[in-house]
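No lab work stands behind these numbers, since they all come straight from the coordinates. Treat the numbers as computed from the prediction; the structure is a model and nothing was measured. Cβ atoms are built from the backbone, for glycine too; each structure is taken alone.
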Structure 1
Amino acid sequence: MTSPKKTILCVGLVCVDAILVVETYPTEDTGQRCADSKWQRGGNASNTATVLSLMGEDAEFMGTITDGAEKRFLMEDFKAHCVGTKHLVVCEGSGCPTATVILNKQNGSRTILNSRNGLREMTYNDFISVNLDLYKWIHFETRPNCPEVAKMLKRVLDHNAGTEDKIVTSVEFENPRRPHHDVLFNMADYVFVSKEFAQHYGYTSMVDAVEGLAQTCRPRKAVICAWGECGAAGKEPTSGTVTSPALKLDHVVDTLGAGDTFIAGTLHALTKGLSLQSSITVGCQVSGFKCGMRGLSGFEHFKSNLNSYLY
């Protein structure tokens, strides 16, 4: 009897991104007409789940969500991208997190203004409802609830201790100002750190970052750092550092969600059994492709180009 296909669960934030596309970045206290504006579903873990689904994975998102007017928009978008939502935690009477994003057409830069709007973070008690037997990988986004995420990871570790069919875990460290994020350093198989996070700790390159943080974080499998146009680096506990260049683009269109896309591409490759070197290369290729287009529409066309890396 064939075992059912297992899912990748992404735990973290879902929000509404209000995108304002401008020809040039606005000067303070001036009026300027936008070239375009729209809503799109955002949030790091939410975006990562979407890209995983677009790449052919069974992907699910778990997090808190408003019961307000924005819920319908978010749920319809999850459904349109085939992202599972059975473990969403609906919070009555809460606002919806929003990110107002100023997207500069001139260079593809994005300036983000965030607001939580009173929606609570997930707790360990929310996570208890998850049937861990259904998942092959659980990816956590660090939020202000790091001690609760530590309890969730501990539950997965306890589950793994009692089975041969172990769940792989990963944690993303993007914002260095999250309280108590150090409690998560030694708990996951894979640790993803952002350029901002690494620079906060004094690292000036992606290679220095993974080599230094590998000693601090001590993940079971690897520490991985994407460094924008420089590409990405990874370090396993018992082997040397590997790097990958970024995909070179003639014109950068939209960098919003590039880091989330890098994580998704890397996870997808790792689930296929690729080496760390090959996996971060896939992550850089996927992330670069995303930076060449607005949002994620048309992303499916990139899947055929992955064959040279995955098979």
Structure 2
Amino acid sequence: MSIKQKLRMRWNTYRQVDYVNRICGNKKLTGYYEGEIIRNVHSIEKGLSLDKPRQFFGIPKIIEMLNLVAEYVGMGGYSTDVVNMALDAVDAYKEYHRDVLNNSKLRNIINKHDELREKYPKMPKAYAGTLKIERKEKQNQFDELSSLINERHSVRDFSKAPVPMELLRSACELALHAPSACNRQGTRIYILSEQKKDLLDEWLSGVGGFAEEVDKYIIITAKVSVYRFEEACQFQYVVSPAILAGYLSLSLQSLDIGACLIQRPLVRTGSWVNFSKKLGIADDEQIVLMIGVGMLKSEYNVPISNRLDYKTMVKEL
């Protein structure tokens, strides 16, 4: 590696930390409130999911969350889903404490919650709380999943048929069930149509000469503002988008859509900033990867992509 390349890497790292410092904890961004509110919602849900939850657990977090909700709605441009998640989480908390609601420890929570409930009445759908799952006997599900995983390959040989948007919507909706850190869902997806592909020219270097075969590109970004500064400085915002990409690749395969995952820089290069402005991607988002997609042919070539064996990859400690 040349001295120039080393200096460039150091400069990009400095710029990334400076960017994280500007974005994370910025109360002018709705992402800050959404990340903190949902993180607290998930904390309440996890506590209520225990076999025997501790009485009056998490009161400071709940008060903090309700204060954040009040600030969040006051700034405008808020998501009612996020507000409903917070209020429903407290509803579930109150239900668990229904026999001791008159306890003074709960007075502050109840007052703040009821004040917000007047503006945002409870919806028929539950946005937060706990869900009772009955374990079912599973027959052949592992075999079906194994078949799907083994059939998925990195595809670069697509048919000429366009990928229907309704199929991509179905694949993305299913992939959005992927787990994320504290359920903050710090991921966004952009689907580039044929008309927008030209904007990617400078981003397609090194993809192996199959760019013209791709029908559409899917860009997966990290919503950096939903993470705390210490998390973002350690690039933890990369994890949830990467998990979602894995779910999405299998969802696409199940619909006979071929896909090739394309690595991109995980720092804010100048070309990414220019590109994101052209597409209207928010300043608090960072690209993590792209996926080139196309419909599968009846027969197509793929790399063997041999996997190292279990003994090499897995250590049983």
Structure 3
Amino acid sequence: MNYSLRQLRIFVTVAHARSFSRAGEMIGLSQSAVSHSVKELENQTGVRLLDRTTREVALTEAGQQLAARLERLLDELHITLRDVGRIGQQLSGTVRVAASQTISAHLIPQCIAESNHRFPEIDFVLHDRPQQWVLESIRQGDVDFGIVIDPGPVSDLASEIVLSEPFLLLCREDDPLAALAEVPWQALQGMNLVLQDYASGSRPLIDAALAAQNISAQIVQEIGHPATLFPMVEAGIGISVLPALALPLPQGSHLTVKRFTPAIERKLMLVRRKNRSLSGAAQAIWDVVRIQAQRLTEARIRDPLFNAFDR
């Protein structure tokens, strides 16, 4: 049967009003439109639902049964649709977010604190993993969304850039490069470098920067955790290239960071599955992360290490 929800609602209204004209006034339709709709429903069901007289319409036995059942079903449908709408808008439940280690350590704590303050009914669960794991967990739907370093063109993901930041030179305070206000990339020519391995989303970008500047350097150590860069450099094993988000330097260290010239940046992105809507709670946390990234950008404007860059 090819009947519509609109026809069913019109019929229930007529059953209550016992009049085509009064039913039409109640739902904003003409008497003829109401009568035509009920007639179509009778044709589709194959039974007479109403007995029409000059004064009123009366329900047949089949019409009475249909009206009683439809009223319950339509009420249940209304409640179901209302509850679904509330689920989509509610700001409660668990939101799972994945991010790489540097991002987790230096951006996400502020995001969790802000989320706990603004949305106490939302549980913000962080998955601290390498970038490739983060991307795969988003694709598999294991997390609601992730924060990653620009992975390049990806057709199955939707993204939003929330932060751009420069790569910096990390060296010891007694390194000759530490005396420079800005360090040209060419100064890395032939130097020993300690870099993160390819589990980091930054490593391909650093490789690309070195290649673009025609730098041939010796990669003496490739490490997995960004915090390991600091003791490696302080021990004199090599110098390093690190993103600004890896700051601050460890307290009491004899290390320093310097701006590179030309400035080369990486982009941090919020990423989710394409064509999949976020829940109301996940959208709220997405917005919290975006706002915190904007605040970090604004704070850096006042930092001499960053405000010399042309933006």
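Quick one: mean projected area of the Cα convex hull in nm² came out at 22.9 when computed from one of 1, 2, 3, so which one is it? Comparing all candidates, it corresponds to 3. Highest-scoring entry among 1, 2, 3, by relative contact order in percent (Cα under 8 Å, 6 or more apart), is 2. Suppose distance in nm of label points 7 Å out along Cα→Cβ at positions 11 and 187 works out to 0.7; of 1, 2, 3, which structure was it derived from? Computing distance in nm of label points 7 Å out along Cα→Cβ at positions 11 and 187 on every structure in 1, 2, 3 gives 0.7 only for 1.
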